[in-house]
Structure 1
Amino acid sequence: MTVHVPALVVGAGISGLACAYSLRKSGIDAQIVETSPRPGGMIRSERRDGYILELGPQSFSSTPQLVGLCRDLGIEHELVTAPPRAPRFLALGGQLKPAPLSPPAFFTSSLFSLRAKASVLRDLFGHTAPPESDESVAAFIRRKFSAELLDKLVGPFVSGIYAGDPEKLSLRSSFPQLHEAERATGSVIRGMLRAAKSKPKPHHKPTLQSFREGNETLVRALAASLGPALRTEVSVTEIQRTNAGVSASYEVTLTADGSPEKITTDNVVLATPTQVTASLFRAVDSEFAAALASIEYAPIAVVSLGYTKSAVGHSLEGFGFLIPRPEKLRTLGTVWNSSLFPNRAPGGHFLLTSFIGGATDPQALALSPDELASLVHKEIAPLLQIHEAPCFSNVALYPCALPQYNLGHSERIARLSECGPRPENLWFAGNYLRGPAIGACIEQAQWVAQEICGRRAKGAV
């Protein structure tokens, strides 16, 4: 028997969950399927031995859409906010140095040479034009500023956001506001200042947040709200378009408990990683499917280590630290979880979460969990004056953790934009579109839901 649903969302990561929730809230009986046993994708929280572990994203920057979603779900009171002035550090020369994240801090910092500081002033008072071709983040920073700024500051933060390689990451795709600032005014600094002045004063001030019981609180609340509309351990094996044009509809073949099922739907939302999306999209548009499948992902190992406070000489007051690649350490950076949010570690203990791998060191995931935990401990111990082995460890491996917005990325997904050609009523959501942050994923997912609702409303008139 073939079942008909108004909208089918494929993939129950945060993008798919948020989209399905928004559709159902608007009165559309959306269904959502997920191939794995649990929803949420990389957003995973576990309580173990008195620790609250984040096995994926450690926190998120609040956005109006994210806070509104939490309010709708009745979990706004569960939000916790990190200390707003928690300093971030850079590991340089075997020591942790405060990262200069404001103009006064940068110009007074001893970390940068006069030449590096002069390059910033040169941008402020000079005028340049971006190249017509796509430009990497590394090439942009070297052209506009200095290699020193790239190595010591920009590179580490690129690793922290994308786990990416600045030599490959596209500036236009990964940091479009910087490209637009130079294009509009000839100066990154002047352009950013002009953009800030032209925007209406924000009613929402972003803060770094999590939930009392971990980030998976959001996933659990969405799943509970969706109820039987969410089905896990269900695979989509084929999508066929049955009608074309504005009234396009689709027949979707599923496999659940080893048995095939058929669903017809007016709208398909693919909220899956690009390789999965490409395989499902191939029957509809094989040329674009190949381009989508070419998007690379960075592998990441998330290493959580617990220490007794007496074993750590550093105060751990702050957010954590990033490690520039010229330091020749494999660890990308470390978050001080127990310094940011309450109850992350049992009394008398610290919880630290480090990241290793990324686009510049994919071979790291060939190591065993024990080897990864030992390697991270060996590298961070001198930086934090740790003189004892960890009393707790956990390692989570993600071979395809974060999509890479590499050179040519905007062209690869141009046909997914609202202006580009695309089969009617076939939609896309995910962290390869507006950015990898949780808030950006929710914003894209809600936009898709609004578009579907708008089209249905027009069709009903």
Structure 2
Amino acid sequence: MSDATGLEEAVDKLRRDGAGDATVVVFEHYARRLAGGDLGLLREWELETVAGLPDADALPQPGDDVAALLDQTAVIKLNGGLGTSMGMKQAKSLLPVKDGLSFLDVIARQLLDLRRRYADRRPRLPLVLMNSFHTRDASLAALARYEDLAADLPADMVQSRVPKLLDDGSLRPARGAADPELEWAPPGHGDLYTALGSSGLLTTMLERGYRYAFVSNADNLGAVLDPSILSWFAGQGAPFLMEVADRTAADRKGGHLARRAAGGLVLREIAQTADEDVDAFQDVERHRYFNTNTIWLDLRALASVSESAGFIELPMIVNRKTLDPSDPASPAVIQLETAMGAAIDAFDGALALRVPRTRFLPVKTTDDLLVLRSDAFILDDRWRVALAPERVGVAPLAELDKRYFKLIGDFEARFPDGPPSLVGCDSLTVRGDVRFGRGVVVRGKVTVDQAGEEQLVVADGTVLG
């Protein structure tokens, strides 16, 4: 049993941090569920598989009314991440990702291009960031260079943070970290709905005639507002749409789409899976679709559900970690989170749409960054990231030795003149300490194996393959 006093301490700590009433209510709701023994699990026997989804590639071209729909649509990018897994201490979206441009540069140019394509109808198409306190100032400064982006909505809203709880049954807030920031955690991107309400942005959008929101991660440059999807979504009259893609073995640990026995769609994450259900969770033939974390919202429906329920009730994720992620000996803690896509379970009539893999190009590791920076991908004339014309099918795979390439500083030092050519590469595996010279070309399946302690230097102009 948990200690009620511990929960009260956690709520008090959150209030003293300046959290708004909505953030406190939501945090206390999930903490009390945890205190009552709810572990947030979705059991395999509760779920059914999903098949026969509509396909984005088969959608008709939008009609003349799409310009009016675009004028009613806001683009929201989740931009709270610091890229700490890559050793970064600033917003990941400020990292140069393609042709010297950052994620935010590309996002801004994609949106401005879409406005230009419909310039005769002058759609507003505002860009709104969901920042964290850590990413806000630098990100807004970066976008300020794009004066044409200004619209009639605030440029951002700020996500919440909540206390980490001791994983000792007490639910007391974790204290005593050398860095006090380690005592706090983001509540997951499910905080989008709380932030929209508590910031007043949802009300402002509705008052100014916005009906829809397109929401995706800032580090996924494949997630571009597609007028065909918008037109189809509006025509369906659905309150919520999740973009999903076919799972492969590489996606077996990511959240997948399923259906409750009662018929509604649901998102299940690995942290919501019982040990005995992990094999079924990772069966990509059984659960065929993964969540790309790109969604479409009917803002009127969101306001209606939020008003009637007080907040959007989402499946709870209980994440067990250590207080200092880099120190396994630090106290065990619980981070209470929710997932944005889990709202598919909260809206009657919510839909999922199968999209091509080209709409899912996240950068979570330096492996991803290397491939996206390379010539295997291009920026087309609409600032969309696309596979190079010479490639057929899928992108190359990169697997870099984490000892030497995981952190961005180490990664940059080993590619001082930029990435090798990967346009003709199937896979590149690097083991050991290796530095790549200028103009290196990788073809086919290549493994570079440096077993010694000294750094291996791949000379300028070397062709591997």
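Where a number appears in this text, it was derived from the coordinates with a stated rule and is not lab data. This structure is a prediction, so every number in the text was calculated from the model and none was measured. Cβ atoms are built from the backbone, for glycine too; each structure is taken alone.
Which structure, out of 1, 2, was distance in nm of label points 7 Å out along Cα→Cβ at positions 239 and 343 calculated from, if the result is 4.0?
Here the read-out was taken from 1.
When FRET efficiency 1/(1 + (r/R0)^6) of positions 39 and 431 (r between Cβ atoms, R0 = 35 Å, to 0.05) is computed for each of 1, 2, the one that comes out at 1.00 is 1.
Computing helix-only ellipticity at 222 nm (-39500 (n - 2.57) for each DSSP H run of 4 or more, over all residues; to 500) gives -7000 for which of 1, 2? Derived from 2, not from the others. Have a look at 1, 2 and say which one yields 18 for relative contact order in percent (Cα under 8 Å, 6 or more apart), as calculated. Here the read-out was taken from 2.
Looking at FRET efficiency 1/(1 + (r/R0)^6) of positions 151 and 359 (r between Cβ atoms, R0 = 25 Å, to 0.05) for structures 1, 2, the greatest value goes to 1.
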